[in-house]
Structure 1
């Protein structure tokens, strides 16, 4: 078969794929808060029975918790009629989510010009990988780029290590475990840039942390899902392993921590399908092996996600606070106060149950904390609070990255102290009376 025929076949396959891409034109993004049992039951039935074409971005788990979802324009009238029947108030956040997705421009990066990589737009997997390679070439004395394994579709999963002589402790950063969480990937690349480019980094705390710790950074754990989200279905969450009757596993339900018990599904077609058994996926096996290899003196583990504006503390399946929760909560509160002072963006801190009203199992952060006893394990849910959700516009990438760096450095350098917060009242500025939150004092070891 000659090259011309192969090229024609490739174009044909690509055109088929484009035609099969999931479109969200004129889908409406809604927010609602169930305040009665009937409200909650109605929303949960919509999720289970699927008689209306809608996609939940934040599922209905608990009364008085925000629920966000998009509705097909063909079913919009039916949905509104049923919501009115149950006297459920809804708020339109975006009238056309498809249009918002199209505005999330993915701009080309020109290789060997690492200083031209910007956080004013989103990036493709190919360009992110090229930029990481260029950074490794530009800073050979402090940076090493290695593959820690391959994805289900055979793509490399890269880790960038930043090592200094004489450092004792380690930090591991994980991003891109879900294909549709683009802002998490952008932040992790921004973190790399801030750690290596000392000339343009004004954050002296981060520079000190760069010298104090060895950093191991995995920008995209789920490259297959990330590519599929950019090319075929913007909301694709899972990896892309072919499984009987469906595709993909939610990688953040596939770790060996209370596997399959909470906040997951045994249905392969469900977005939260946990897989047949713990570490069934090449991506989670690669990460778990990499962490196990670097567990000695592992001080911090960070997992970055979107969206929700939360700083989450293990364990994700627990209602009660255990181990050094109070210590981490204290540092988390200092972090969100710093973030609020920077951009007036409100984050909250607590366990998964505290902040989201649900319990999950099989997630990476809980596994790291339990299996390896890492003292400080945090999950960040980045912007926003649901106004845009997964359609976060490019104009918010840079400020999201800047405030998250501020919170991260504050958290890592914090000392036990009383934290004054007024993040949840109507005052626009940090003035006037404060609610005082007393936190138990622990000493860093």
Structure 2
């Protein structure tokens, strides 16, 4: 890191010296030393080194432009100004973002030491999830770069659901055709019908083929004439959306105090983007990335079946350090922007999604239940005393009716609502009392 910093900063120091009148060798040395001390005091060395490291990791096509973007995001004031609310009259897509940050209270376990556990309610986006942000940003950046045209280009992407819904929504609002590709599994039920309702076409793939085969299929589809592959798994505008918007929102809403950021790994874009922004504001902020206990691929474990929809699609995130390492070289040691690699099991995600719904009145999905569970664990640690823990709630629980999360309620409803309603007027007026059934 120091060698990268020196290599980047040296030309700037010398360039500064060249703008001054000729000086003696001793004077030149003094100018260089003064410049070096000034840059160090302003954090320029560290900022440039981190920007270069991120650009190398992303393999950005325009390294200079990408470095400029990262530095611009980092140069925000220590406490970013509160994001402006949308005007009273605005376009539908202008309502993406500026979601609430709320304090969790009743679901917190005994022994919590953190001063605050705050949840970012991303189900408040118009398409119902965190992924509306990247869908809008990726599409609008492609428009700015002249790569797509409404009414001409067909947008293509692979998704476990929520990104596809966001992309289908933005495509409908802007006038694009859209093809969403997803695995053919029961949990995709709501995603399938919502994407179709937006007018998108849906391709369902063999779930046994695995993540690499999914990406190969969608890349081939996206390369066909008239199609454009959005590529959420590798599109640099994915984490960029969180550097530019989600991260600054969280920082401002939390009053410039975020000590732990907890989120699950799907594409890894939110972890990478929000994590890097928060660390630029508070270098001591700990970023906790979560995986299913059954599929800890980022720490070198094999991919296993799990029920935390949206987490771990079957391959290492391209936005997190370690993507090029073999599994044997991965571990749970801090790496890149991630300080801690946590994990939650499928049964725990169901239990906590139910608990949060009952205790807080907040209907969250499986991944949010898992993330809140781990955030509460973090909040109970001695090192969290007096600190602020922030966790993302990616989407609303009603979007997962096919998930085991809803199993007991679906079974109960099947008995409560018979396919053939009672037709006898003389039958008792009360046909079902859910409370009474629980005591039978």
Open item on the list: Of the structures labelled 1, 2, one was used to calculate FRET efficiency 1/(1 + (r/R0)^6) of positions 184 and 280 (r between Cβ atoms, R0 = 35 Å, to 0.05), giving 0.25. Name it.
Closed with: 2
TODO: Please state which of the structures 1, 2 yields 1.00 when FRET efficiency 1/(1 + (r/R0)^6) of positions 136 and 240 (r between Cβ atoms, R0 = 25 Å, to 0.05) is computed from it.
DONE: 2
Task: Test item: semi-axes √(5λ) of the Cα gyration tensor in Å calculated as 32, 30, 22, pick one of 1, 2 - done: 1
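Throughout, read-outs are computed from the coordinates displayed, never taken from laboratory work. Every value quoted in this text rests on a predicted model; they were computed, and no experiment measured them. Cβ atoms are built from the backbone, for glycine too; each structure is taken alone.
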